[in-house]
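So, here come the structures, one by one.
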Structure 1
Amino acid sequence: MYSDHILADNDLFSLSRVVYHKGHGYTPHSHKETAISIVLNGIMHEKVDGRSEIGKGAVTIIKPAGVVHENLFTEDCTILCLYLHKNHDTRLDKKGVLEEWKWRQGLNCLPLLSDLLKSKTEQQAREKLAVMLGYIGSHQVNREDAIPFWLADAKEYIDHHFTEPVNVTMLAARYKVHRVYLARAFRRYYGQNIKSYLKALRLHHSAASVINGNTVMDTALLNGFSDQSHLQRLFKEQTKQTPLQFRETFS
């Protein structure tokens with residue numbers, strides 16, 4: 001089961017908020033249009049081109065049209081789905097962001113989506129879409145070597161404990177590596193530092209909580225904030241909106 005709410009639909013793109021419920025899945029299929037999906041919370045399993053990925057909050061997925069894939073949701077999952085209509089100007093994608101299916105960890109496209117929704121003309125929408133694609137392209141991590149097992153495990157630990165006071169020092173002690181080495185390895189393989197990744201996790205989970213109807217106070221307590229003022233500051237910093245303004249935009 002799932003619920004789908006269309007937030008915008010025009011000649012350039014459509015944007016939907018979708019909640020997939022635990023146990024929902026799709027057999028192999030493809031989309032007619034290229035999409036950018038932002039996973040706010042929950043867990044989804046995806047198979048594409050012989051690869052398997054497990055996605056949680058704060059994952060941005062680039063989905064080129066026509067690529068066969070399958071999904072299974074093992075927790076309720078809230079996703080913002082941006083579909084680019086076939087007549088979109090490919091010149092907007094100067095870095096080839098949309099050419100390959102990719103999972104990107106910890107990006108913050110939420111304020112860019114909000115700006116896109118506020119576009120008053122098609123030209124404004126094209127310019128704001130180009131900004132979003134440029135942002136995604138500028139944060140690409142190009143690596144050929146496999147992620148070290150201990151580092152992948154450390155990221156998994158962060159994913160499960162982001163509501164707790166996780167930091168570089170305690171992770172370094174847990175995995176018996178120097179804190180500077182850990183920080184450099186995390187940035188190399190995931191394209192950002194641990195603090196910014198934690199912030200992205202808390203923001204995306206909080207965004208899902210707010211737009212799914214939880215109070216600001218409950219959202220703060222559920223997602224590792226000391227109080228709701230801390231949550232308010234993060235939303236203003238990262239989305240340029242208060243939590244309630246964000247809810248109004250994406251509900």
Structure 2
Amino acid sequence: MAAPRLAASPDGLSAAFYARQLLWLLLLGAVLWWLEAATRLDVTLAQWFFDPLSQRFPLQHSLWLEWLNHRLPKYALIAASGGLALRAVRRREARLGYAVLVMWLATLAVSLLKAHSAHSCPWDLQAFGGSGEWFALFGAVAANPGPGQCFPGGHASGGFALLALFFYWRPHAPRRARQAAVAALALGLLMGLGQMARGAHFLSHNLWSGWVVWLVSVLLFAAFDLGRAASTTKSAGQLPSISGA
């Protein structure tokens with residue numbers, strides 16, 4: 001007897017959907033690797049915000065960027081995720097509660113990678129007034145890499161984390177899911193741009209942050225949906241058959 005096909009749970013997404021997501025992640029990862037390895041885009045963009053005469057980033061201590069791009073979005077996202085968590089509890093909506101958990105875990109994953117990274121921020125590198133040596137993202141660590149702890153971009157991950165709402169809405173509200181994905185991409189890039197202007201991150205730091213958030217979201221939601229689908233299939237297979245007398 002053939003094994004039952006693993007489909008989506010009634011309110012979930014299928015294995016085929018998540019397989020396609022992983023394929024897109026592989027393709028995007030290859031593009032991001034090529035951009036960093038074959039171009040000088042990171043340095044070129046950082047130079048736009050750097051003043052070679054003063055050897056510093058003029059916007060590094062900008063109050064506008066500090067409050068409007070750094071603190072305000074961070075606190076707003078924390079409040080929003082907390083509100084969604086309360087809503088999930090009150091409505092006993094497991095998928096929404098799980099989406100909030102995915103948001104938190106995705107940003108945590110970025111924070112852990114960042115905390116153990118040897119890559120320094122632009123403002124800590126010799127090319128931009130610091131003392132650390134630049135080295136390729138996936139290359140050998142430089143002899144003097146600087147203080148490190150700057151890859152991937154932590155701040156941008158908060159905006160990208162809204163991608164969890166795409167997976168929450170995708171089964172029953174595809175249009176709203178697409179809007180959530182666009183909002184996550186736009187907010188993550190905007191928050192990352194503010195950090196680039198301050199000299200806190202390169203573009204690649206922020207793009208890889210989005211990639212990590214996407215990967216974590218896919219893996220965790222796949223475990224959620226496919227686990228429920230397997231449970232549903234198993235339960236259906238255990239139902240007693242009823243035949244007429």
Structure 3
Amino acid sequence: MNALSQGVVIAAFLAFCRIGVCFMLMPGLSSARVPLQIRLFVSLAATGGLLAFLWDRIYPFVDPRPQVLAPMIVSELLVGGLIGAMTRLYMEALRFMGSAIAMLIGYGGSGGPAIEEPEPQAALAAIISFSALLLLFVFDFDHEIVKALVASYQVAPVNVFFNPQAALVDVTDTVSDAFFLVIRLGSPFVAYAILVNLTIGFVNKLTPQIPVYFISLPFVIAGGMIIFYFAVGTLLSLFVDGFVDLTLAR
């Protein structure tokens with residue numbers, strides 16, 4: 001293999017290390033429902049499509065020496081993993097709040113099969129997380145990830161090793177802001193649960209002979225579903241609006 005062919009292969013592999021790992025971790029594509037072969041082929045296709053645009057940012061730094069190439073590969077894997085993990089953590093925050101909402105309105109008693117993940121999940125939480133993921137794809141969040149990957153070569157060039165301190169700051173900020181966002185989005189259900197449980201507790205103290213909790217449970221679920229009906233549109237739209245600012249814009 002001559003020097004040019006070797007350089008092309010190494011450049012393509014370095015691009016795949018960053019782009020492929022990010023695509024493997026991004027929401028939707030990283031689901032257990034998607035076969036590993038499909039994830040691999042999509043990552044390879046994205047790498048091939050972006051390599052032409054990133055050639056000038058990768059090929060000049062190609063060095064076949066193992067002591068230079070090995071740290072470069074590790075750095076590219078970590079950078080791509082960071083971008084993919086930040087988007088994944090944003091979705092995990094919504095899954096957490098979806099499970100909390102289902103529990104707060106009394107609809108999370110038994111877990112059913114989740115749509116994206118193999119773990120059991122309440123039906124209401126599965127609807128929230130899948131609807132948010134669908135809206136993200138409708139509003140081209142995958143295009144935003146591609147833009148972030150291209151822009152990352154200016155922030156973290158191939159010849160500069162991965163900065164763990166900056167990465168930890170980005171991860172903690174993303175997790176903090178994402179959970180603050182979903183807590184604000186779920187605040188109507190928290191207030192509803194507090195009010196309903198206080199009311200049921202007072203009534204139960206007044207009439208201890210009557211099983212108030214079991215009698216009131218259908219009405220609690222009905223009230224929670226009414227609030228969910230009016231709030232779910234705003235909840236999902238605000239969640240989708242904050243995706244880029246809280247994850248990729250960092």
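Quick note: the coordinates plus some simple rules give every number you see, no bench work behind them. On a predicted model such as this, the values are computed, not experimentally measured, just so you know.
Assorted remarks:
- Answer label among 1, 2, 3 for the case where semi-axes √(5λ) of the Cα gyration tensor in Å, calculated from the coordinates, equals 42, 20, 13: 2
- Parent structure of the calculated result -12500, given that helix-only ellipticity at 222 nm (-39500 (n - 2.57) for each DSSP H run of 4 or more, over all residues; to 500) is the read-out and 1, 2, 3 the choices: 1
- Relative contact order in percent (Cα under 8 Å, 6 or more apart) from the coordinates reads 23; which among 1, 2, 3: 3
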